[in-house]
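Chemist: Just below sit the structures, each encoded as structure tokens.
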Structure I
Amino acid sequence: MNNKIIDDLNWRYATKKFNPEMKISSEDFDTICESLRLVPSSYGLQPVKYIVVNDKSMREKLLPLAYNQPQITAASHLIVICSYRNISPNMVGEHLSLMSETRNIPLEDLSKFGENMNASFAKLSTEELCEWTAKQAYISLGHIMHSCANLRIDATPMEGFNKKSFDEALDLTSKNLQSVLLLAVGYRSPEDNLARMAKVRKSTEDLFETI
């Protein structure tokens, strides 16, 4: 068993109180961003976008839209994990062009792949497509939480916010985006008693079944 991975996962918890005086270094935040850039996604399409809200007044505006959870303003950084509401043929074309350039593959050799992607998306309703892209955002969340733990940076995932109001405040709909998750990142306050509590998890025997 890789003890470093287990140590990382045992160290992290959903931080309730951040130390607002402690800020993530530029180097570490660049690592966080690069980790998010490398997140896997279906088709490799990356139908997500990460809005980093640094502006203090904007975070104060968002605070009541997230039920006044203090992590919104106290954390070093607030990341709004968004997904695209619609996948257009143009977006697929841009992905194929990037794949062609990155892997030195003739664009015409990727045409069938592109046709299959467009055909799959065409079968989905607007609601189904929004749901599919939102699931990609959750892949990002799981990935980045471990990356943060590895850096000993606290990360709190948050679903408790008014998504419609966030979309309006950040003008996301006009960008073909929808907010899916929030991730507050920074450093725990010594006053956060939850950090000293034992992690409550089911046993391996309860969680796994071998057939």
Structure II
Amino acid sequence: MEDIVQSKRNLYIIGASHFGREMEGWLDLVPENERDWEFKGFLHTYQGITPLEKYPSDYSILGNWEDYPLSKDDYCIISVTNCDWKEKIYSHLKDKTTFFTYTAPSAIVGKYNIIEEGCIICPNCVVTTNVYLGKCTTLNIGTQIGHDSTIGNFSSLMPGVDLGGHVIIGKKVFIGTKATIIPKIEIEDNSIVGAGSVVIRKVKSKTTVFGNPAKVI
């Protein structure tokens, strides 16, 4: 009997700016024998100069994510850290494609975690146990998530963020580089935590905090 060769699914990165270009390199870290996909290129909406202008890349922008002919057999990664844009892209494409969840080979992901579609867990991240990551959550390089924590849909945690245990992060929360959230703290929806901040008390919805200890600004 002849061997049946299973074709790989097309994979596209949505967003060709800084984070998208990083994502291109991180896809290369996945061993060939573990890929059921083939990376085709970027989808990006822009006017004027391409976001890839003056930057090295092995791929090109194939079209606009809003009208590119995608199917449910295709994979897409939303490589955008802006929370509002992630939600907008997801809402537009959720019935047209399949959202790929990326976990870097160097990431440590423990037992009993729930990771929804479209999440990105970057190199050297740690997700301990009984953690919930909502749709299209981004954990950038070296971020650590303590046990029994919850992160809502479309949130973005930048490099080196440290969440203690039993932390609750709402939807569309942006946490800047190397911020620390001590255990049992809640950060409500649509809030921003500035880079390097140490959060020791609850952050209310639609609030921006910064500093050590973090205060409303």
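Chemist: If mean count of other Cβ atoms within 10 Å over residues 114-121 is computed to be 19.4, which of I, II is the source?
Modeler: Value 19.4 for mean count of other Cβ atoms within 10 Å over residues 114-121 corresponds to II out of I, II.
Chemist: Still on this structure: I, II: which one has Kirkwood radius over Cα pairs in Å, as calculated, at 19.1? Let's see the in-between values first.
Modeler: On the way: I: 19.1; II: 17.9.
Considering all the candidates, the number was obtained from I.
Chemist: Here's something else I'd like to know. Work out the source of -3000 here, i.e. which of I, II gives that when helix-only ellipticity at 222 nm (-39500 (n - 2.57) for each DSSP H run of 4 or more, over all residues; to 500) is computed.
Modeler: Details: I: -13500; II: -3000.
The structure behind it is II.
Chemist: While we're looking at this one, here's another question. Who wins on relative contact order in percent (Cα under 8 Å, 6 or more apart) among I, II, i.e. which is largest?
Modeler: Largest value of relative contact order in percent (Cα under 8 Å, 6 or more apart): I.
Here, each number is a calculation from the coordinates, and none is a lab measurement. Predicted, not measured: the structure shown is a model, and the values here were computed from it. Cβ atoms are built from the backbone, for glycine too; each structure is taken alone.
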